[in-house]
Structure 1
Amino acid sequence: MDELEQLRKENEQLKEELKRLYGVERPFVCGSTKDIDTDGMPVYVLVCPMYGSDGFAIYKKHRQYSAPSY
């Protein structure tokens, strides 16, 4: 096996390990802005489409936090 093929094999093994450990192929919250609403929740959150992405989407809260009354 040549060196390039060995590197490809190791790269695939590392990608599979990341998938197993972190679920890297799904979106996740990667941060928030410092703007905090009166309920203590951030006004904006940043969502990465997958681990290793160099960009993110910004989502804005559109109503106050609510929970069912028990």
Structure 2
Amino acid sequence: MRVVWSDYAINSLYDIYKYFKEAAGENVAKRIKSRIFTATRQLNRHPESGQIEPILKQLGENHFLLG
């Protein structure tokens, strides 16, 4: 499996990071970003560890959500 980050996902990650940096500090923002990347690596290594994404199921490309 190959995890592909869309432009929307990259922008959302940036927005999440920026929000938590302002709201809770840079260390918290970095920790959250790190957890997101860890979850991405897990999905890469164990493709069926996430739940099937219902909206993308129709594409038939085995899209999963981490949860």
At a computed 1.00 (FRET efficiency 1/(1 + (r/R0)^6) of positions 13 and 37 (r between Cβ atoms, R0 = 41 Å, to 0.05)), which of 1, 2: 2
If distance in nm of label points 7 Å out along Cα→Cβ at positions 5 and 53 is calculated for 1, 2, the one returning 3.6 is structure 1
Taking -20000 as the value of helix-only ellipticity at 222 nm (-39500 (n - 2.57) for each DSSP H run of 4 or more, over all residues; to 500) derived from one of the structures shown (1, 2), identify that structure. 2
For structures 1, 2, which has the highest computed value of volume of the Cα convex hull per residue in Å³? 1
For relative contact order in percent (Cα under 8 Å, 6 or more apart), the calculated result is 22, so let me know which of 1, 2 that is. 1
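Readers should treat all values here as calculations from the given coordinates under stated rules, not as data from a laboratory. If you're wondering where the values come from, they're calculated on a predicted model, not measured in any experiment. Cβ atoms are built from the backbone, for glycine too; each structure is taken alone.
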